[in-house]
1. Given -15500 as the derived value for helix-only ellipticity at 222 nm (-39500 (n - 2.57) for each DSSP H run of 4 or more, over all residues; to 500), which of the supplied structures 1, 2 does it correspond to?
2. When Cα Rg over 2.2 N^0.38 Å is calculated, the result is 2.85; to which of the structures 1, 2 does this value belong?
3. Out of 1, 2, which has the highest value for volume of the Cα convex hull per residue in Å³, for residues 88-135 alone?
Structure 1
Amino acid sequence: MTNFVTRLPPSLSAGPYFIDYWYVDYVFSFRAQRGELDAHSPIFQTMLLSLRINPRWFAKVVNTKEHLAQMAIRGIQAVGRAGEIAAKAGSDLRAEQQADWERRQEAKDRAAQNFTDYVRGVERFTDPHAGTEVELPSGYGQAWANDLGDYVITASPSYNPNTESNQHWEEMPPAR
């Protein structure tokens with residue numbers, strides 16, 4: 001007589017529970033009239049030794065075991081995929097929240113810079129020669145730069161320092 005236990009892992013469909021299958025192989029019993037059991041022993045032994053497993057039945061048992069194992073594997077894979085989806089969604093959400101926070105901070109920084117520029121009476125321009133941002137007195141609206149690092153500011157949109165100077169002047173665009 002053989003005693004077996006098969007334990008299947010938890011799956012999505014079964015929940016977080018293990019399934020234990022208990023079964024016993026090769027257990028037989030024989031009956032005879034009282035006192036005749038030993039006399040029939042050779043026949044019983046012949047019956048036991050001639051026992052053959054039905055191949056179709058055995059194949060169905062094996063197929064059922066394989067099917068249950070595949071279901072458990074698919075359940076584990078589904079849990080893994082669900083975990084990956086949840087992790088990606090969380091990562092995407094954190095990235096989106098970070099980007100939103102950075103945009104809000106940039107807007108607050110610009111507002112604070114604009115306020116301090118106003119209080120200090122400066123405007124920001126980009127020097128085309130140096131490629132840097134420079135602060136010049138506000139209220140003029142136009143600024144020009146030369147390659148020596150000199151600046152000219154004017155309120156006249158038609159003013160061009162190149163007409164009065166032997167230097168090469170370029171108009172400076174507002175910063176940002």
Structure 2
Amino acid sequence: MGVAMGLDTLKFTSVDVDIRNVIDYLFFKSLGLHGLPRNLHWVYRYIDPNAMQKMRPDEFVIVTRKGCLGLGKFPEVKWHKREREHILRKLGIEVEFGEELDYGIDRGKYLTVSDREHARMIELRVEQGLGAVKIGEMLQRSSATVWNHLKRHNRSIDRVGVCEICERAGCEYARMKV
């Protein structure tokens with residue numbers, strides 16, 4: 001059992017020579033205007049260049065590392081992706097873009113505020129109406145740190161409409177000023 005890797009390119013010489021030197025099989029489809037590179041011109045002795053230029057989508061020419069040459073046809077399978085088909089939607093895959101959570105950095109004397117801790121500050125402010133001093137006591141932080149994060153939350157909402165830290169942490173108050 002082995003592993004195969006496929007590499008699809010419009011121009012053969014766009015692939016680095018180090019990769020081209022170790023490949024076992026080359027498949028050529030319709031070449032169009034590009035033609036074969038100089039070191040593969042020997043293929044034209046066996047296959048008409050005009051035919052290679054205008055091959056149908058299911059036809060190919062294969063060249064092995066040892067110099068064997070073949071002409072083949074590979075009919076399209078029924079499950080093949082179609083042009084302009086949205087494969088992710090068809091498979092029911094939803095892609096979400098987001099940043100990784102910040103877990104805080106240990107600075108020796110203190111630990112920076114993580115995304116979840118920031119979100120907890122906002123939740124305590126909204127749900128219990130606590131001030132910076134009380135929140136600081138509960139989370140073992142200074143009131144200045146809490147106050148700075150409350151201001152940072154509101155500034156972010158003013159600037160872009162959402163607190164990105166709260167959104168990363170999954171806080172329901174990411175769009176609410178406190």
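1. Numbers: 1: -15500; 2: -9500.
Only structure 1 yields this read-out.
2. 1
3. On the way: 1: 74; 2: 97.
Structure 2 gives the largest value of volume of the Cα convex hull per residue in Å³, for residues 88-135 alone among 1, 2.
Readers should treat all values here as calculations from the given coordinates under stated rules, not as data from a laboratory. The structure displayed is predicted, hence computed values, not measured ones.
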